[in-house]
Each structure stands twice: as structure tokens, then as C-alpha cells.
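Enquirer: Below are structures written as C-alpha cells.
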Structure 1
Amino acid sequence: MSIRSKLFKFKPLDRHAIDCLVRRRLFLAPWTDLNDAHEAQMFIRGSNVNYHMNPAKLKQLLPHLLSFDATQARVCSLSQVWWSNLLWSHYADCHRGVAIGISLPDDLGGIERLVVQYDDELPALDPPVGRAGVVEALRHKAREWSYEEENRLLSFDEKLTFIDQVEILDVIFGLRASEEDISLVRHLLPKTVSLWRICRKPGSYLLNAEDIV
């Protein structure tokens, strides 16, 4: 038996994680709530002056350089890996939480799936910046974030706050997860969902996972 999932959502084991597990859905957060202060930054080429902005700043200060209103964009961040110490520490309550392994529905409606690209150069765009340019800005992050191996689900519909009909394949508990939390999740989920717990690889800082019987 092995971990089946290809994408993982790291969460503290709170009501939002329980909502994801029980209702089989993923929350799309406003892009301005994401934790990278450089989120959606773009380098806008101009004839005399170059601008270094995100869509919200652009709309506020230089609206004529923006042809698409991206202020309602919403994002769900997923990782392609479950074994990163940094992901566990940053997004799963310092190993007290979970990595939820999922399979996305075939039809995502109007939601775009982006594989994040990591480099230290902002995407350079020509004005006016339209939808494609905003998507390109949200596709890029600084190289130091590359450990996340992030996939993004992106929506420009402010009413679309959840992705439904997500299949939960695996739930992986962190090194510090409590037995009470493991027992709770076990009783909430069908037996078709595989339960795992992070363990240490002997003699290294690397992580492994063992199944919970």
C-alpha cells in the first residue's frame, strides 16, 4: 500500500480542515490573502518609465495600464509533495496538522490550474495588462519558494469560493499530531481513505510516512 495522491493540501487540523474532509471541497482564498508579500507582482514595460506593481496597486494608481479587473481573483494552493519539512512547519501547524491528499474533478468549470514557476525575475508585461498577463503574474514566485512545488487553482469569479466534488485519497498526519486528532479523523472518513503518519528516516532529517492500521 502506498500514498496515492498527486496533490496535497497542508492544513492545521481545525474546522476548515474538517470542512474539507467531510464536505469534500477546497476553499479558494482571495489572492490578496496569500502569504507572499510579492504576490502577483509584475514588471510593466513603458516607453519612459517601468512600473513594478500588482493588479490591486495598478488599479488604484494607474488604472489605464490595466484592461482586466483582477481584484476578485481567488486562489487555492496545493503542493505536489508531502515530504517537505518546510511545508509541514509553515502550513500544517508545525507538524500538528495534516496533509490532505486529493484528486481533482475532471471538470473544474471556469477554474484554471497553474503550475507555479520559480525564478527571481518578475514577469515583464506590456500595457495594458489583460487577463493573460494577470494569470502570468500569479503563475510566478521567487525561487526561494520552490520547495512548495505548488499547483494553483485560480478563479476570477468572486462567487466561486469552493471547488466541490474533490476526492479525498489520503490523510497524512504530522510528527506532532495527537492520537485524539487521529481518532477523530478516522471516525469521520470512510475506510477508502488511507491514513498515514509522518515518521523520520533514520540518521537523517528527511521524512517518510507509515500507514496507520
Structure 2
Amino acid sequence: MAALKSWFPTQIYHAPLLRATAAAARFRRELERECHQYRELDDAGQKWSRRNYPGGYTSYGSLDKLHRLGGGFADLERHLQRHARTFSRSLDWDLGQAGLVLTDCWINIMPTGVVHSLHLHPLSTLSGTLYLRVPRGAPGLKLEDPRLDRFMAAPPRRADAARANQCWVTLPARVGDIVMFESWLRHEVPPNTAAGERVSVSFNYGWF
């Protein structure tokens, strides 16, 4: 019997939204086009972003249920559902008859210099992001060990520590990929140092 056991893991789901085909590429381009259209038309979102997302645009404070408005975002809900079911099975969740429901879906556009500070998604069950545009050098998603505030007298980790033993892990952002995680997991996006906009769609699922 092995002396070491790995219990209470933090699982992250990272996969392409769709199989790599010409149709998938067209879907991403169309969805990105819709993101830019919403930014141009969303006066309330632009105002909210100036106060809460300096230098960038997010529809989080104005249009946060885009999947209910039709178009590519309605199709996105259908594509995401398969991944949400797969992830929930890996977590051994007993969802009963209710299942997971996509409750929120919003746009994030990060030009050069914009940062998305450390946060979590309260009152949600599962959260995630789809990457639509990632310029060369744009930051990934930085995830925090949820036990960090309980480490007390724990020594620092070596620079070459295994990923599973690190306090922070950054998943690279790749066009067409989705990342899903339990909504209590704190995460952030470091400043965008790339010469171009980083475009993503974030979402929440609920179960209650």
C-alpha cells in the first residue's frame, strides 16, 4: 500500500469547446463578432466597465445572461452543457433531478494593460471561461490553492515544486478552449501585456 495518499483534490476542467473543424472556427469568429457588436451597443456596460473594469469592457454589469438573447450565445449554451455534465460526473456530484443550469453568461474584452483582479463567483456552483481571441503573450488564468489561508507555519514551496504542490497555478489561455472550475475557487487574470485584445466569454452554472 502506498504511503502517500492524495485526498481533497481541486479539480479543473480544461478542454476544447468543439472538435477542431472549419465549422468550429467559423462559430468562434461569429461569436467574437457578436462580442464586439455588444460592446459597441452596450452603453450601460461601457459605463459600468469604466468604473469597475478600467481600460477594458465587460458585460457583467449590464448583459450577463447573453445565452437568453439568442444568436451564437444560445448555441454556446448547448455546446457548454456537454462539458458541464462531464465535469460534474468527475466530481461525483449528486444533482438529483434538477441538474446544472446556465445562469449567467457575459463578455470580457481586455486590451493591453487591463487586469482582472482576484475573485470568486459567489452563489454559483460551477464557473468557467471560453477563449475567443488570445494575442501572443496574453496572460492565462491564475488559480489559487483554496487552502492558502490555512497554511500558517508551512514552509515556502521550492521553485521547482510539482504543479500539484504549488500555491498558484496558471493555465495558458488558448483560442477555442474552455476552463471550468468550482465557483468557490479564487482566480485572477494578470495584466495583459500583449499588443492586442484578449477576448473571452465567462459563465456560471447553478444548482439550487
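Every number in this text was worked out from the coordinates using simple rules, so none of it is lab data. None of these values were measured; they are calculated from a predicted model. Cβ atoms are built from the backbone, for glycine too; each structure is taken alone.
Enquirer: Out of 1, 2, which one gives -5500 for helix-only ellipticity at 222 nm (-39500 (n - 2.57) for each DSSP H run of 4 or more, over all residues; to 500) as computed from the coordinates?
Expert: Values: 1: -5500; 2: -8000.
This figure was derived from 1.
Enquirer: 40 is what came out when percent of Cα pairs over 26 Å apart was calculated for one structure; which of 1, 2 is it? Please list the in-between numbers first.
Expert: Working: 1: 40; 2: 37.
This value belongs to structure 1.
Enquirer: Hey, FRET efficiency 1/(1 + (r/R0)^6) of positions 26 and 162 (r between Cβ atoms, R0 = 41 Å, to 0.05) derived from one of 1, 2 reads 1.00; which structure?
Expert: Working through the options, I get structure 1.
Enquirer: Assign the value 33, 16, 9, calculated as semi-axes √(5λ) of the Cα gyration tensor in Å, for residues 18-89 alone, to the correct structure from 1, 2. Write down the numbers at each step before the final one.
Expert: Working: 1: 33, 16, 9; 2: 26, 15, 11.
The value was obtained from structure 1.
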